[in-house]
1. From 1, 2, which structure was distance in nm of label points 7 Å out along Cα→Cβ at positions 243 and 283 = 4.3 calculated on?
2. Can you rank 1, 2 by mean count of other Cβ atoms within 10 Å over residues 3-10 and just name the one with the largest value?
3. For structures 1, 2, which has the highest computed value of FRET efficiency 1/(1 + (r/R0)^6) of positions 51 and 131 (r between Cβ atoms, R0 = 30 Å, to 0.05)?
4. Say we calculate FRET efficiency 1/(1 + (r/R0)^6) of positions 83 and 299 (r between Cβ atoms, R0 = 35 Å, to 0.05) for every structure; which of 1, 2 gives the highest result?
5. Which of the displayed structures (1, 2) returns the greatest value of FRET efficiency 1/(1 + (r/R0)^6) of positions 59 and 203 (r between Cβ atoms, R0 = 25 Å, to 0.05) on calculation?
6. With distance in nm of label points 7 Å out along Cα→Cβ at positions 107 and 139 coming out at 2.0, pick the structure among 1, 2 it was computed from.
7. One of 1, 2 was used to calculate helix-only ellipticity at 222 nm (-39500 (n - 2.57) for each DSSP H run of 4 or more, over all residues; to 500), giving -13000; which?
8. Here distance in nm of label points 7 Å out along Cα→Cβ at positions 11 and 307 has been calculated and equals 4.5, so which of 1, 2 was it run on?
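No value in this document is a laboratory result; all are computed from the given coordinates. Computed from a prediction, not measured in an experiment: that's the story for all the values here. Cβ atoms are built from the backbone, for glycine too; each structure is taken alone.
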Structure 1
């Protein structure tokens, strides 16, 4: 019997009677990070990292949450669990599971590219790796942080020169704070939707350094605010909330912007290749660094990536069906 299995409730460790990021209510859940498709409502007990805990408690106010440090051993019924930085968002973790010499790693959502906000990804050695592969195609390769920062600030400047307000679609946890780290506050005010600002406040309270922002309230904005840039959930750009900014231009920060077709389908003026998931090379490097004998691929291009691992890298691999990738903030989760 495998140390980790998948059943109707999620990824399950029978030896410890515990689940990893389950999608149905369970008694005890180890949670990789605070996004809604991984930290779901209804579990009796949640265990996560110290830095992931504030957001999870904010999003699930009645949940019973405990936390551990990165790398700290957690023994449950003789099974050793530990959390290791995943680089996805603040506090996000890969979960390592060890029992009687057998080692598994569940990546959760992860990113190998460094950013100023999240803890840097750390590869973890194992025999069996369960990895997400949201962007498991060679077309997905991310520009570096400085290049992206220059692109976003140039677009902001062009909007100022045109006399329009730039609205940039970002998910409230992770993407919003990463884009904030790219913006030049000297250019003008940084305006935020309430969903974004609420998350900013939680993260600031735990010591995350973010530039000053202004929560947008009311039906109008000032002339000074019209020089600013607006960070909001993608769904907000299609709502009456956005009318106060007219005339405006829209953009989306997402790995899916690698495809012009995706930008057209979302009716965006501009797209920025900013993702909180690993790109193609990041996925390959992670599998290689893990030394895994077997790789199970989940959500995204799982079938394609599993086949590549088998045929091109000689790694035993297969697709694992899960229920990650649910809707959040009106769009695909944190891509």
Structure 2
């Protein structure tokens, strides 16, 4: 490994030894070999070493934190310690296909140095990483067009799994803590920031596997206040970005997509997870929507229609669940 590897991969881990081994195996199986892996262990009760993990590869190093930094703190610490020209994160329960890094390298060779490259991904409970054809799926796209497609769910990307020019990522402050909880939407904010760029690369091939399982906090957490406070911070930061010169023409459209698809719709999805909703929560959430709907212009009517549709759907869901519980 060179003193300045091409890629640095920061892997966050906490009490997932077996899944971590799968994640590291998918990284070490990459067809492009010029990289370093820095594992940030937040479990202060159990130190990890390459020896205890059975790894014999000098590209892998493990940092055992003296205190639990939390997910966002861990991620930014890994960014601070990296030495590569390009940086990305990977959680200890997700996987790469064998050509993930090579595909990003090919994008750089085809289009020159870009600040970020995003790829498509697959999700599910289990996966056997296999090689994926990607050559014809690499394209350069304007930040504006990329953001419109992302917010409209016409393309898939995981923000923190983008591959970033190290200087760019450090320059925008790494990944930001959003809200008062486990910081959902921090990865979405990375994508929104990329929308302010003149251009980036997108590879429309599923080169990442996002594992959905009960231990995944983003997949199973019922912490409604964590989502509400994170959405409030996300919309505040996003609105600043939407008003920048390259994006201001799409401001109303982008804000509507963010509020309807990424905030409101997902909030009702979280409401279906087993939990007890605190008194006044829906009132607080309605206040949040009302505040930001004022910046929607003509799209405000559309957001109201989405809200009514989701409220009716949620009422029917609760009704059916109540009947099932008494059957």
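1. The read-out was computed on structure 1.
2. Comparing 1, 2, the top value of mean count of other Cβ atoms within 10 Å over residues 3-10 belongs to 2.
3. 1
4. Once FRET efficiency 1/(1 + (r/R0)^6) of positions 83 and 299 (r between Cβ atoms, R0 = 35 Å, to 0.05) is worked out for each structure, 1 has the highest.
5. Biggest value here belongs to 1.
6. Only structure 1 yields this read-out.
7. Considering all the candidates, the number was obtained from 2.
8. Computed on structure 2.
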